[in-house]
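*Asks:* Structures are listed in the sections that come next.
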Structure 1
Amino acid sequence: MAAGAATMGAAITGGGKAAFGEARDDRLTKGDIAILRFLAAAEILESDLWIQYAELGGVGTNPPLEVDPNQSLHNYQIALSTLDSDGPQYIASNTLDEVSHAAFLNAYLQSKGAEQVNLDAFRTLPGSTATGASGIKRLTNLMRLNVDTSWYLRYRSTTNPDLGATFPQAITLDNVTAIPRNNNDFNGASNPNFPGNDHIQAIANVAAFRFGMIEQGGSSLYAALSQKVTSLEALKITLGIGGDEIAHYLEWVDFSGNAVQKPVAPFTDPISGLTFPDFFNDPPLKPANLVQPSLIFPVPCEFINANLPHCAVIRPSDDRFAGAQAAVASLTADGLFTGQSPQFFQTLKQLAEEADDAYREF
């Protein structure tokens, strides 16, 4: 039995070769590998979308903001800065984080003799042609999105989707772009409430809600999959990277709230027709605290059992709602993969199914 177990362990970890970071008697199970491979794929996709934001709106990729705001090249960055003066830096930092996650997970898998994840064959989607964009092919599409904004209410509610709660949209954002598609998107009527124009500000506001949607999804995904890993070292990885995703979410929930209060809101973009109300003075839902922009931290909610005291937590964390397949379904409905090939969806589906099939072994 001991010999058989040793042989199986060697097969899973690549012939038993010594690898950096390997804890004694803490080898990866097949389930651990499946989880880490799906997370590597998710981080590759996240890196792809954040790079697109960074090219057009992040620091280090555009000239300083002390330029004439009428110069079209800088208007998207200025619109993001209107929501938070540090917004372009946050975008650049978030991008760096996601790239590091993807690189680490693949390198860790390789160190354990496991197969890395490579999605380069699916880099076929055209990106923005606006000045500042690199022009390379993409994995993700940020220009035809259906942004799920129900997360904005969920974290302000005392109910929990793990226990059956559902939430309406805080604001309707269907078939919208989160980045300037081309230089024509820099044109629009000037708005006295902020530097720039109402059309590019509407695009920045869409991005703000999408930032929060992506990062809260990542927080839930890592919380759900952490419950399935067996290796303590794999758990250290999922908790460590998952904690960084939570840090991202806490910034973007504040950022998105700035898009729906003075001095930015209310306004309507006459080009796209998007309207952003002032959630403080004209809340779209009652009670008003469900959309209150200044509520940044998770409100205590039902957790584990509705009869227990409410607790401030990440939600959902059940793999039915936050696991790998749920994440793929959410991003697909979001429009992030519009234009991708059937082979891409099949690859992602297989990675997600294998991750969700994993279970904690003893």
Structure 2
Amino acid sequence: MNKQRLHQQADRIEWVLATHKAPAKVTGGRVTPRTIQFHVTPSATTKVSKLENLAEEIALALDAPAARISRSNGQINIEIPRQDVQPLRLLDLCAQLQDDGLMAQAMNVAGTTLLGMAADGVPLLLRVSAPDVAHVLIAGTTGSGKSEAARTMLASLMLFQRARDVQIIIVDPKASEFRVFEQSPHLLCPIIKNVEDAIANLEWLVEEMTRRQEQMITRPRIVLLIDELADLLMQGGAEVENYLTRLVQRGRSAGISVIACTQKPTASVLGSLVKANFPVRLVGKVTSANEALVASGVAQSGAEKLAGRGDFLLIANGEKIRVQIARLAPDAYDAFRAQMLGVSASRVRLQRAA
């Protein structure tokens, strides 16, 4: 990234703000693989609301498609997309973690997934086995990278944790997004591609949850991944909604986690299933502020202004963390499979009741 151009952009930001009688000083910034972020300190007479209303003017001055303005740690952040987007590759990031003893140790804990990199350049982990996590909703429009985010979460589980510690069920109606995992020893059953099989497996999983609760069993952890949750709910009707509601309400105590993706984060589609039962949200670009509210569970998240293609907000305990999702690209599938099979020392499956 050209430092001279960054300084010119900072000068342009200060000029725009001064022109609109909202003086502020650019005091620093951060360059990530996908975005450029400028840290701005407003003068004592400048209202934050006025700065937030100048996003379009700033984007125009910087010749950027959009500018996103947010607040954190007592400063204003102005963010624009990079013109020379740099990919964040999952296997490269995993190799970095392996060289860090503490991070590698954290990744070995059952239920810990790698999302990507936070805005401060630090790898971001999410432990679905934690009591305040358990279930994760991934929402975003087409092209936001939601299926890619789910693929990254599953891939990191498989790379760092053994099949005897984590077992996975995948519901993939499109029959394409998760094909890379078809031979994984972590799978409890072949990838599910139709509603009838999904209902049968959900019924079994509810029975397994009940058995575990009665016997106080939490291992191995079971992770259920559902791609296109809204479509499954519409096709499966009340039966699917009933099974899923029971799983997200009671699965935590039985060592069962649900990761669900949807490109239709509307209240009419998701209803009460999502509202109270998914404490953690991973939200990519959505089409409107209303969808951003339903998907994130918090007001003014700004998800409708995200750049797409892996640019996400992680929302947990009312806090927002910007994250660039690491990508498991198709050209890395063979390398991933080799690494996954090397890590998975055992292939232990749960025995289903007949």
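*Asks:* Taking distance in nm of label points 7 Å out along Cα→Cβ at positions 27 and 131 from the coordinates of each of 1, 2, which one would give 3.8?
*Replies:* For distance in nm of label points 7 Å out along Cα→Cβ at positions 27 and 131, the value 3.8 is produced by structure 2.
*Asks:* Can you spot which of 1, 2 the value -11500 was calculated from, given it is helix-only ellipticity at 222 nm (-39500 (n - 2.57) for each DSSP H run of 4 or more, over all residues; to 500)?
*Replies:* Among 1, 2, the structure yielding -11500 for helix-only ellipticity at 222 nm (-39500 (n - 2.57) for each DSSP H run of 4 or more, over all residues; to 500) is 2.
*Asks:* Still on this model: Which structure, out of 1, 2, was Cα extents along the principal axes in Å, for residues 35-114 alone derived from, given a value of 49, 29, 20?
*Replies:* 2
*Asks:* Follow-up. Comparing structures 1, 2 by percent of Cα pairs over 16 Å apart, for residues 179-258 alone, which one has the largest value?
*Replies:* Largest value of percent of Cα pairs over 16 Å apart, for residues 179-258 alone: 1.
Taken together, the values in this text are just the output of simple stated rules run on the coordinates, not laboratory data. The structure displayed is predicted, hence computed values, not measured ones. Cβ atoms are built from the backbone, for glycine too; each structure is taken alone.
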